[in-house]
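Right after this note come the structures.
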Structure 1
Amino acid sequence: MRTSVFLLFILLVSCKSEINKTKETLSDTNDKGIHQLPTPALSSSSLPKLYSNGEELYMSWVEKQDTVSVLKYSFFKNNNWSIPEEIVSGTDWFVNWADYPAIAENNGNILTNILQKSASGSYTYDVKLNLYSKENKNWKNNFLLHHDSTQSEHGFVSILPYEKDSFFVTWLDGRTTVNVPKGEEQMTIRGAVINKNGEIEQDSLLDDRVCDCCNTAATMTTNGPVVVYRDRSEEEIRDISIVRWKNGNWTQPETVIEDNWLIPGCPVNGPEIDALGSNIAMAWFTAENENPRVQVVFSENSGKTFGLPYRIDAGNAIGRVDVMMLNNDSAAVLWMEPQGVDTVIQLVKVSTNGAINDPVTISKTRSERSSGFPQLEVVGDKVYIAWTSLENVEPTIRVASLLIEDL
């Protein structure tokens with residue numbers, strides 16, 4: 001008994017020391033009002049994903065422990081992170097810089113996902129879900145999202161809270177890329193509802209031909225869920241399309257803005273979207289005619305129509321966007337772009353009338369894939385940003401906040 005108490009004491013002291021060490025390596029609030037926060041993630045951590053329920057900030061991430069990958073999460077409330085909790089771990093995951101686990105919370109229930117290898121091929125993996133039940137106070141781990149039984153690519157998951165304590169999930173599904181005649185392989189996008197018991201309902205095909213490896217995005221409007229993604233025409237035009245839940249059915253795919261980006265391969269650079277009621281902001285990267293840029297567009301009718309796009313980058317953008325509505329008239333957009341010899345994470349406030357404030361540089365970063373996709377969320381009067389830092393030997397997650405009024 002004494003030995004157990006002593007070991008527990010040592011563990012708590014070690015954890016406290018690690019948090020203090022993290023604080024010491026982070027800078028104080030700078031002249032732009034950016035406040036660096038301690039991170040609950042240890043070293044060798046990456047792939048952060050933020051989710052806000054309006055009062056609490058949730059973050060999931062992946063830690064590497066030798067050959068084991070570990071999915072963890074923590075929530076930030078009253079200026080403190082909760083003790084990080086391990087959700088699930090494995091040695092057979094597909095861990096990818098662009099196809100990171102998602103997380104969402106709904107009335108105390110939590111849903112996340114990981115990607116598990118299903119065969120030896122480079123892109124043969126399944127989406128496995130992990131559901132925490134507030135009612136049962138336990139996790140249901142590693143249950144399959146899709147039931148096509150093909151050894152193909154499944155991933156790029158987006159998760160939203162839905163009605164009756166359930167969740168809406170959308171993902172890229174490669175079941176029609178195998179066991180079909182050569183030349184007819186097509187990546188698809190699907191959507192489904194995961195009820196509070198972990199049962200898969202309303203599994204639907206949303207589009208039968210989409211870009212193979214760009215992240216999906218979804219948001220909840222007053223009319224129901226809206227999904228945006230990078231489409232793929234027979235002529236290899238890869239612009240952003242939208243499907244909407246309307247009167248109990250999904251609408252046919254429609255192009256949001258005709259960039260006419262002709263590209264024979266996947267740019268691994270999808271859109272992001274957010275809504276307040278029927279007001280929507282969508283941000284995305286495009287590079288037709290060798291003109292790489294980040295754009296944002298607004299809708300006032302749950303995505304039925306959109307206004308004109310506004311370009312927000314300074315030129316030659318990298319992309320990897322995120323977006324959050326601040327109110328019915330403005331949004332915050334996050335992206336990566338070159339700045340001299342550096343690569344930086346930029347944040348800017350954009351109004352629906354096209355007014356664009358001066359961008360705020362959140363941090364220097366690096367352009368390589370391992371720097372991942374920076375994340376953005378809003379809680380109260382602040383925006384929160386998380387990203388993978390490569391400044392040390394091992395990747396480490398950084399978190400910062402900024403008052404909305406300082407944007």
Structure 2
Amino acid sequence: MQICTKCILPATFPGIEYDHDGICNYCHDHEPMKVRGEEKLMSVLDKYKNKGDKYDCIVPISGGRDSSFVLHQMVRKYQMRVLALTVDSGFILPEGFRNIQNATEALGVPHVWLRDEKAIATAKKNTVLKFQGWLRNPSIHTIVPVLNSGDKTMNLRMLRHAKQNNIPVVMGGNFIGNCSFEQEHWKRGYLGVYADDRGAFSTRDKTKLVFLFGMEYLKNPSNFKYPIFREYVTGGSVYFFERLFRPNGVDSLGFYDYIYWKEDEVLSTVRNELGWEGAADHTTTWRIDDSAYPLINYIYFRLVGFTEHDEMYSKMIRENVLTREEALQRVSRDHQSEWIHGARLRDSLEELGVTKEQLDKALDAYKEILYRTVLKKRCKALTIGS
């Protein structure tokens with residue numbers, strides 16, 4: 001299928017158009033990423049130093065590269081009194097647990113887990129029911145809500161912990177831990193709703209998304225169970241209208257809103273100083289801590305021929321931190337990675353009570369529907385095939 005001649009976004013990417021030179025509208029519309037700068041960050045941090053009882057800030061850590069780097073910077077470079085915190089949604093992989101332990105021990109920072117065993121058990125049970133129901137009635141719009149809806153209240157739980165312990169601010173990546181290159185707002189684009197350059201939706205678009213996801217919910221009778229209904233309502237309310245639920249007196253800051261993300265610096269720092277390691281069966285260093293994403297990426301790759309990595313690398317190309325040739329090499333390795341084709345995928349499917357053959361059969365049948373409906377404008381440019 002056609003891909004952009006400047007970045008690597010394919011014709012199946014939501015909202016994409018190409019000019020006569022084959023360059024996509026996302027490249028034409030791109031504006032260089034702007035950060036507020038280290039001087040501004042230090043000025044902001046000064047407002048929080050020694051304001052809490054024991055800690056100046058909470059730094060969430062998932063075991064991924066970027067949250068580990070933020071923790072390192074807050075402790076070593078900016079000399080903040082830090083409490084490291086992890087919300088265990090039940091889907092953290094062994095690599096994540098290992099990196100959390102290594103980082104907190106290397107930095108000598110206290111670390112707390114927010115873990116609700118009953119909620120984890122419910123979330124896992126709900127995921128099995130939702131995914132088996134999704135296979136009977138697939139939708140590209142609900143891949144992430146079906147497989148990863150349990151983490152939508154993480155921010156709120158961290159803010160409440162900060163409030164209860166008189167900690168004035170939660171310092172994440174772009175709050176939770178991602179950098180500006182690593183967003184997944186394009187996944188809502190298949191519904192015709194797009195975020196701005198910072199990944200934010202307008203109030204009107206949030207309202208539209210609530211309605212559209214509500215319609216998606218009603219299309220699948222498998223969702224008509226109270227635990228699933230409650231999970232969607234709770235997660236959706238917090239995800240779309242989080243500010244309405246936030247406790248007063250606690251702020252949240254995004255580290256990468258101030259400091260420009262540099263992959264080489266991040267990786268060299270966390271590897272050399274924190275003992276951070278990636279996954280042996282994963283060709284990238286992103287998403288190595290979350291068990292939902294091998295399956296999520298496999299489904300997107302099977303349906304539309306790309307994953308979130310293609311989008312991230314395309315942003316890096318536009319920012320001139322990665323060449324197109326390097327991106328193509330990386331994404332080729334990612335798409336063939338054991339991470340989304342090997343044991344990780346089989347383990348996820350086994351937990352969900354589904355075989356790979358059942359999954360592939362459902363995806364192949366849905367692909368023909370998908371290309372006639374959601375992607376109908378692009379059918380002439382696309383090749384339907386596995």
Can you spot which of 1, 2 the value -2000 was calculated from, given it is helix-only ellipticity at 222 nm (-39500 (n - 2.57) for each DSSP H run of 4 or more, over all residues; to 500)? 1
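Here FRET efficiency 1/(1 + (r/R0)^6) of positions 111 and 143 (r between Cβ atoms, R0 = 25 Å, to 0.05) has been calculated and equals 0.20, so which of 1, 2 was it run on?
Numbers: 1: 1.00; 2: 0.20.
The correct label is 2.
With relative contact order in percent (Cα under 8 Å, 6 or more apart) derived from the coordinates and found to be 12, which of 1, 2 does the value describe? Numbers along the way, then the final one.
Values: 1: 12; 2: 25.
Computed on structure 1.
Could you tell me which structure in 1, 2 was used to calculate mean count of other Cβ atoms within 10 Å over residues 87-94 as 16.8? Write down the numbers at each step before the final one.
Working: 1: 16.8; 2: 19.4.
Comparing all candidates, it corresponds to 1.
Every number in this text was worked out from the coordinates using simple rules, so none of it is lab data. If you're wondering where the values come from, they're calculated on a predicted model, not measured in any experiment. Cβ atoms are built from the backbone, for glycine too; each structure is taken alone.
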